[in-house]
Structure 1
Amino acid sequence: MVKISSIDLENLESIGLGGFGKVYKVNDKTAYKIYRKDMYDSYGTVTINPCLKYPNLRLYLLKKKEKNLKYTEFFQDYLFVDNRFAGVVIPFYEGNSLIKYRDASFPLKIKIAKDMVRNSEELTNQNIYTLDYKLSHMIISGEELKFIDLDDVLTKVFIFPHSGYLRETVYGLGDTLYSFFYEFESKPYSPTISKLVQRKETTPLYRYEDIIKYIESKKEKTSFVTINYESDLSSLKDYLSNHSSNVIYECPTYNYRDDYYFEIIQKMRENGISIFDFVCIKDDKDLLPYRYNIDDYLELKGKQFVKKCPTLD
């Protein structure tokens, strides 16, 4: 149990803010997570933060199971501010979240993806289920992948296995992997992928075996064709009838409503063309080779195909 005063807290640097609390850096190894007092439920009603319950059986079980984990640390101690339970002491990791690694070299992305599965599988083997996987909650510190922000109520822990939460956890991990590899990465991430799953335009990943197969499939080099609203679709259809290539649609900016992407997808489907991904012309185009395991790719300008050369080295 760690006890501090509110004055002590005011002197610390704030380094993060989430739905359940705020994080302050203490030193190079430690941080404090202070739970917010009030929250809003799905109906907009103010409710008490469930993380503030103390004694907390969920935190107790997480800490007890932590000794069986190699890759994840949940929290170091309970934190009291002015003699009231206020949060937890958590490890501080120096590094960058996986958002910064979207454009890493492809071999590194494959390694990181496998580490994501390794860390998640270790947790679920201990009946710990994370329902809030996202790239911002995964950090590369040194050369190790660390999951963070696992102390709140979106991390479930049980004495016995729970098949429902296992399925939900693996699905969330698969959703995050789709986002990491930029497959249908059109912002916002999860809503877009969820709609594509509902429309059966991409496959949900409900088992670790499915995720491993998905990662392995990424190792196969693929050809790509980039198009935009000025591209001639009849020329594209003729090309695709004789070549196995994925189609990347260039958008001028990411600041479109979510339905914008689905209108494009629907239009292309009506023309017998499947969109593999969207990229932003402003800052994504030059990074395209790093995003995928590219063998070769073309750009369709009007009716003219222009050959591009990937620079993965």
Structure 2
Amino acid sequence: MSYVTVFEFGHSLHPWSVPAFGFIFIGAATVIILVGRWRPPRSWDEKLFGWPMLIFAVFWTLIAFTTIFVGYWRLSRVYQQEAYKIVEGRVENFDPIGGSKKSECFTVSGERFCDSSFWSSAAFNEIASRGGPIREGIAVRIAHHDGAILRLEVQADSVIPEAERSARAKAEDQRIRRDIEQMAEKMPLFKPMSLGFAFAMTLVALYWNYDWRHYVEYWMGRPPPFRPVVTWGFRAAFLAFFLITADQLITVIGQYRYSATELGLALVAGLAALVIAFFQDRSGRAKVRQRRAATNADAG
């Protein structure tokens, strides 16, 4: 029987994406700390947000990286030394993911395997609903160790075409979207609050980009001039904030269907958030004027 290898251990970078996210929060915390040190006097942002965020991000990243690395290193040694077992036969008792069930299970010649896309692993974990190759009755040959699939070979005439794999992944995304919609239906305020908050934050981010000079001065805690790297760093952060909030707004708009009542509640929630942002902005502008007055008084 002719087989085609559809998965082999070590050819995927997916597991490393989990600890990689930690570096984003490490970078954000570092920026908060540095800005706090540049602002006279030392900013409370640094103590209240910067250091706790940095400590948590470093701890979380180390734990995630260590856990994944130890598992990867163990499976890598097994695979390199060919200390795995091989089972061959047809897929039986195929039980796909569905409802509250988060893993996909099946047996081959009496050996039971379970995998899921909900956890990161260097072993095979591509579920059928997202285009994975496993389905009832197909012939497979599996190299495995302690339930982890290190190499998966599928009968040549059973390989799923790429177009079908993409269609399955799209259908799974639609299923997840329906589940989210059903969850939102059980929380009447979830949809309008999400829409209103996303709308308000997008407008706030847009205004930050429009009046960027004021907000750079506010966050730096002193009047200009500033070094170009500081100015452009803040402008890049403001632009990223706007793009993220605009993307979230578009996602929320397209994700649900809204009734007239929900749109009204979203408008109220958005206006409430904008009112809070307005008064915070006024307070920030007052602080900037006070700093300028103090600076001019010292210069005089």
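A short reminder: the numbers here are calculations on the coordinates, not readings from a lab. Since we're looking at a predicted model, the values are computed, not measured. Cβ atoms are built from the backbone, for glycine too; each structure is taken alone.
Here helix-only ellipticity at 222 nm (-39500 (n - 2.57) for each DSSP H run of 4 or more, over all residues; to 500) has been calculated and equals -9500, so which of 1, 2 was it run on? Among 1, 2, the structure yielding -9500 for helix-only ellipticity at 222 nm (-39500 (n - 2.57) for each DSSP H run of 4 or more, over all residues; to 500) is 1.
For the read-out relative contact order in percent (Cα under 8 Å, 6 or more apart), a value of 18 was computed from one structure; give its label from 1, 2. Structure 2 accounts for this read-out.
If you work out distance in nm of label points 7 Å out along Cα→Cβ at positions 5 and 61 for 1, 2, which one comes out largest?
1
When P(r) over Cα pairs in 10 Å bins from 0, in percent is computed for each of 1, 2, which one produces 5, 23, 29, 21, 13, 6, 1, 0? Answer for the origin of the read-out: 1.
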